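Once you scroll down, you'll see the structures, which are given as structure tokens.
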Structure 1
Amino acid sequence: MNILAMPGHVIRRLNQMSTQVFAARMQEAGVDLTPVQFAALDAIRAHPGLDQASIAARIAYDRATIGGVIERLLQKGYVQRVVSDRDRRARVVTLTDAGEQAYIMILPVVDVLQHDILSGLTQEERRVFLSLANKALDR
């Protein structure tokens with residue numbers, strides 16, 4: 001079997017390409033942010049007051065390592081983390097003003113790079129690709 005006919009290989013290559021494009025566009029914008037950090041910012045912005053475990057679930061990320069992602073966002077001044085009033089073991093995360101400003105500045109860059117990732121596809125092919133990829137994720 002040809003490796004290019006193996007979904008796992010093609011998905012891995014698409015992930016590599018996506019990550020490379022994201023890093024290049026963030027560097028051009030003068031922003032130090034990874035795709036996972038952006039996903040976490042997006043989830044936090046959309047759902048203020050989530051705990052770290054809920055953020056991990058929303059972005060399909062490992063609960064054991066989300067703390068490091070949040071820690072880096074804290075160091076950048078994009079989020080704040082406090083102990084939950086409802087569960088003293090949980091940490092609630094919200095955007096800071098700097099995080100909100102960074103998100104608003106970064107969002108157009110992220111929007112444009114989505115087209116760069118699938119530049120070899122037509123608009124209709126992109127729609128079909130996303131539909132099929134999301135279908136594959138809905139096990």
Structure 2
Amino acid sequence: MTESTVVPGPREIFERVRRHWLENLGGFGSELAEDAVIEVPFAPPGRARRHEGKEAFLLFSGPEQAAFAQRFALDEIRDVVVHETADPEVIVVEYELVGRVLATGRQASSPFIGVLRVRDGKIVNWREYQNTLAMIEIMGHPERA
């Protein structure tokens with residue numbers, strides 16, 4: 001008798017990413033395909049809007065996440081809504097990240113929408129729409145966040 005392996009779909013992969021974010025902010029590289037494309041269409045001016053390949057994304061995001069972790073703690077991912085699409089590889093997720101500014105203890109939050117494409121149990125495309133003004137306010141002025 002052979003045992004079949006169930007390959008996780010986009011919903012399961014997003015749940016793994018959520019756990020990674022809460023346990024080790026940004027530590028979700030293991031969920032990315034080697035040729036993954038990460039897109040942030042509304043990135044602030046001067047910031048990359050597209051990262052091609054897992055290695056390129058991790059090189060970009062690693063220092064940013066380390067700097068973020070020095071100033072903020074991610075406490076919760078709330079108001080998660082997962083929308084199935086006609087394509088079984090794709091989901092649209094709405095969620096809000098809630099965290100604290102470490103210097104002040106003040107809590108801040110920001111809403112996100114992500115479009116995830118998962119193939120063979122790995123993220124091949126993640127397009128994230130964030131409230132960049134809220135993020136700039138929080139990140140740029142931690143004393144006021």
Structure 3
Amino acid sequence: MNSIILRIGSRYVVGILLLFSIYMLLRGHNEPGGGFIGGLIGATGFVLYAIGCGTADARAALRIMPQTIAMAGLGIALVAGLAAAAFGDALFTGQWLFIGAEGDDKGLPLSTVLVFDIGVYLVVFGAILTLVFAMEEEI
């Protein structure tokens with residue numbers, strides 16, 4: 001496409017959509033959202049960039065092959081699922097770590113659920129971009 005408005009506008013929209021996708025990823029534990037929808041929103045930014053500037057420029061802006069991102073996400077999700085086995089629980093059972101917990105103060109809760117969501121985010125992000133870039137290069 002040869003629209004100067006889309007070309008310039010997509011450069012700014014990518015950053016906004018990536019920030020919003022991270023917000024949706026982190027919000028997803030207690031409210032609607034999570035890794036899947038966050039990955040879709042993040043990939044949408046790069047899809048728009050690929051439409052406006054071309055697939056080669058979108059790949060250059062991404063800097064990492066989308067297949068590599070998806071594979072890393074799959075590995076992260078698998079590690080999060082296997083972490084429960086280290087504590088003698090069933091696979092994919094959520095494990096919680098409270099940093100700075102003292103007395104009644106529970107501190108900062110970190111969980112394997114968040115790590116799993118990050119893995120799902122990366123899998124969806126990489127898979128969507130792999131498919132879209134392949135289709136865009138065919139046209």
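Here are a few things to note about the model shown:
- When mean count of other Cβ atoms within 10 Å over residues 9-16 is computed across structures 1, 2, 3, the figure 11.8 traces back to 1.
- Label whose coordinates, when Rg/Rh (Cα atoms, Kirkwood Rh), for residues 65-128 alone is calculated, return 1.12 (choices 1, 2, 3): 3
- Structures 1, 2, 3 were shown, and relative contact order in percent (Cα under 8 Å, 6 or more apart) at 22 was computed from 1.
- For -24500 (helix-only ellipticity at 222 nm (-39500 (n - 2.57) for each DSSP H run of 4 or more, over all residues; to 500), calculated) the corresponding structure among 1, 2, 3: 3
- When FRET efficiency 1/(1 + (r/R0)^6) of positions 33 and 105 (r between Cβ atoms, R0 = 25 Å, to 0.05) is computed across structures 1, 2, 3, the figure 1.00 traces back to 1.
We did not get these values from a lab; they are worked out from the coordinates using the rules stated. Just so it is clear, the model here is predicted, and its values are computed rather than measured. Cβ atoms are built from the backbone, for glycine too; each structure is taken alone.
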